[in-house]
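Got some structures for you, see below.
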Structure P
Amino acid sequence: MPMDVAIVDPEKELWSGEARFLVAHTEDGEIGILPGHAPFLGVLKYAWLKIDTGDETIYFAVHSGFLEVKDSRVSVLARVAELGTAIDVARAQQARERAEEALRESDEDVDAQKALLRAEARLKTAGELGLIVG
């Protein structure tokens, strides 16, 4: 029996459907969710999120938010999330380089820290999809 999954950001629903399995990265570590999982509420890190529907595997880059499991339903409430196949790898690499340069100048630059986390989440998601070679 599959579980219902919805991925939403403040502006719209990004994806919804049935899934056999979901993997997310919370502040407490990586968590796998199967149908019938106990109720759970977790804070999401800047990382990839994987959904296995049985027919396909879908990845999202998630830039913080919350994950709730309740009554065979998984809700991902992301501050920002993007479909893995839509990631522009070259742009994410450039963003990482800019953020790293800004942090070399001031390691307390909060905007640069967040930009680096976003870029790394995009690149890790792209890596999971095989979009980054070598």
Structure Q
Amino acid sequence: MARRKTIDLEGIAHNAPIPMAAVIGNVLATSAIFGADSRTGEIPDTPEAEIACLFENVTAVLDAAGGSCDDILRMGVLLKETTLRQIVNVHWLVMFPDEKDRPARHISVVADLPVSAQIELLAVLPSDTTGAAREH
């Protein structure tokens, strides 16, 4: 049995040969999670809709790993332009309403990012709850 388990989201995939996330024990690390609509696989037309889908996909990855937003230790956010911070912050505050219980976060602006925004995160799951994860 493989030690590493991988997680992919139905209808959303990278062009590169990488999974959406990987889990070893109770540590979850993601590749870039982006804002494709899970129903269509397409990137929405507006940054608002794209970033909403992005946060839905973050939740879906955590669910597939047997965790929740409470397990996120650090989130790295890449934005195509700095004005998108406002949209990210709206979803951030919904996901993490308690100002004393939020993960670390770093935002970088990358002008040639192929999407409006993407997130990479590191989470520590409550235990080895990766039964939902697909083995690599």
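Given a value of -7000 for helix-only ellipticity at 222 nm (-39500 (n - 2.57) for each DSSP H run of 4 or more, over all residues; to 500), calculated from one of P, Q, which structure does it belong to? Working through the options, I get structure Q. State the single structure among P, Q that was used to calculate Rg and Dmax of the Cα atoms in Å, giving 15.4, 52. Working through the options, I get structure P.
Can you spot which of P, Q the value 1.6 was calculated from, given it is distance in nm of label points 7 Å out along Cα→Cβ at positions 60 and 124? Derived from P, not from the others.
P, Q: which one has relative contact order in percent (Cα under 8 Å, 6 or more apart), as calculated, at 22? Going through each structure in turn, the value belongs to P.
Bear in mind that the values in this text are calculations on the coordinates, not laboratory data. Bear in mind the structure is a predicted one, so any value in this text is a computation, not a measurement. Cβ atoms are built from the backbone, for glycine too; each structure is taken alone.
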